[in-house]
Structure P
Amino acid sequence: MSDSHHTQTTKDHWEREDLSAAILAALRESGKDLDALTPDDLEPLDQFHGGGKGFTLRLANLAGLKPDMHILDVGGGLGGPARTLALEFGCHVTVVDLTESYIHTGRVLTSLMKLDDRVTFQVGDALKLSFEENSFDVVWTQNSGMNIADKETLYAGFHRLIRPNGLLVFQELMSGPNQPPVFPVMWSRDGSNHFLRKPEQMQAVIEAAGFRLIKWDDVTFEKEPSTTVRPTHSIQKLVMGEELLKEITSASKRNDEEQRLVMVQAVFERM
C-alpha cells in the first residue's frame, strides 16, 4: 500500500469531531475552572500516551532538557507533553500532528493556559516535515510511530531537522519477543496499519540515520498497570469510547504479561 493510503487510514483512525468541545465539557463536569486551569487539571485529558504526565517528566529528565531549548514534538496532538515542557522546563515547543481535531484542541487548551508564546501547533505529516535544516535543538516524540511503516524516512527526516549535537528524544512501543500482539490496541483495532519493530531493529535504523545512542530504557513495567481504574473523564474514553476501551485494556494486559509489546524511552545525539 502507498504512504498516502497509510496516512489517510491513520487520520481516519484518530480523527474525532467536536473533540475540543467534549474536552471542555468534561473539564466543566469535573468542576475545573476554565479560567484557571493547571497542568494537573488537564492531565487526564491531554496526556494521550502510555504513562501519562509522569512518563513525560521521566523522559524530559532522561534527556536533560534545559530552558529555552527549541523542541519539535512530532505527533504531539493535544499538546499535553508540549505544555509540560514549556511550563516545567522552560522550553519552546512546536507541535506537529496529522490529526486536525487534535491540533485544534491543542490550540484551544494552550490558549486557556496562556502559553501561546511558548507552544505552537500545525497540522503536518511526520514523513514530510517542511521545516528548514537544523531548526531544532530536540526532536521529541511520545508513542507516535506505531502507524508509520517507513521508519527509515522518518528518522532521516528527524536528523535533517536537528542541529549538530542536538537530541532525538522518544518514547515508543516496539515488538516484544513474543509475537503477534493481541488486538485491539489504541492505534489498531485489528492489526491493520500496525507497524512496530523489535528494539534492536529500531536502534539499528536510528543509528543508520546518523544518531549516536546515549540512553535506552525499557519502561514497559514502570507504567501504570492496564487494570488501573481510569478517571471518569479521560482522553482514552473520549476518543475510543467506553466499550472499545475495555477491550483495549484487556488486550493491553495480555500484551504486557506475555511480552508481546515493550515500551522504550531513549535519547540519541545527532552526529
Structure Q
Amino acid sequence: MLLGVQVSIEGKIYEALSRARELGCNTMQIFSRNPKMWRDNFLEPQDIEEFKRRKEELNIKPIFIHIPYLINLASPNPRLYRASIEAYIEDMQEAQALKADYIVTHMGSHKETSEYAGIKRLTRALNRILGKTRNNNVKILLENTAGSGSWLGYKFSHQKRIIRGLEQKERVGLCLDTAHAYLAGYDIATEEGLEKTLDEIDRLVGIGLIKLIHLNDAKEKLGSHRDKHEHIGKGRIGQEGMGRIINHPRLRNLPFILETPKKTGQDDIMNLNIVRNLRQN
C-alpha cells in the first residue's frame, strides 16, 4: 500500500523524507516553502541534492508537493492573477529540481464573478504554466474542493471543462480528496454513493486521471461545504466508509496521503495505524 502524510519541512526540506520514513511511510506530501507567504528565496543547491539523495536512499515515492495557499489561478484581480502564474511556474521548476512527481493544486476562487469566468481564467493560466514548463516532468493534479465560498472544483464537471480546454492534457490529472467530496455533497460514506461518485468521475474525465487520494474523514455534514477534516473513521464518513474507500478495487493501488488533524505528535501515527488496520490483503 502506498501510504503517507503531509510532512513538515521544518529545518531543511530533506528532513521531511526522514520524518516520513520514521512514520513508516513510503510516499509523502510537502509544501516546498511557507504556504502562507509569497516566495522570498529559493532552495540551496546542496539542499536539493541532499533531498534527491535521501529520496532514493529511503525509497519514498511518489513525492507530492502542495501548492501554497496564496496562489489563485482563477482570480479576477489582474495583479494577483499574474503573480499566481509566475509563482506557480517557479514552484514547478523547483519541483523538477527536487525530482518530485506531482504538484497538487486547489482550483482557485472566482471571487464572486462567476464559475464560468473563473474556469476560463484557470484554464488560461494552466495553459500558460504548461507552456512555460514544456520540458518539465512534474505533473499537475487538480484537487476537488468542499465548495465553500466561491471556490471552484466542488463538482467534477468543473474538472471536465478545464481539462477539455488544456493544450497539454497528458500533464494534468486529479487528486481526489475524500473529505472534500463528502462535504461537497457526494455521499461516499455509503457503498451506493461511492460507486455513483466514481462512475461520475469516470464518465466526465476518466477514472484513470486520479493519481492521488487525499484520505481524510469529514467533520461536518454531507453537503455542508465547510472544509473541516477529521481523524480517519471518527468523522461523518466513518470507519466503514473509509474502509470501503481504502479497499475499493478502482482506488486501492493509488497513493493515499493523510491530511488529518495534527493536535499532538501521536496523531499521524494513530491515523496511519487505523488505515493499515482497515486495509484488506
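Hey, mean count of other Cβ atoms within 10 Å over residues 176-183 derived from one of P, Q reads 27.5; which structure? Answer for the origin of the read-out: Q. Once mean count of other Cβ atoms within 10 Å over residues 32-39 is computed for every structure in P, Q, the highest value turns out to be that of Q.
Given a value of 21 for relative contact order in percent (Cα under 8 Å, 6 or more apart), point me to the structure among P, Q it was derived from. It must be structure P, since only it matches.
Each of P, Q could give distance in nm of label points 7 Å out along Cα→Cβ at positions 64 and 240, but the derived value 2.7 comes from Q.
Looking just at FRET efficiency 1/(1 + (r/R0)^6) of positions 136 and 224 (r between Cβ atoms, R0 = 30 Å, to 0.05), which of the labels P, Q belongs to the structure with the highest value?
P
Among the shown structures P, Q, from which was the value 11.1 of mean count of other Cβ atoms within 10 Å over residues 40-47 calculated? Mind dumping the intermediate values first?
Working: P: 20.9; Q: 11.1.
Corresponding structure: Q.
Taking distance in nm of label points 7 Å out along Cα→Cβ at positions 8 and 144 as the criterion, the top structure among P, Q is Q, with the largest value.
Each reported figure results from applying straightforward, stated rules to the coordinates on display, with no laboratory input. Being a predicted model, the structure only gives us computed values, none of them experimental. Cβ atoms are built from the backbone, for glycine too; each structure is taken alone.
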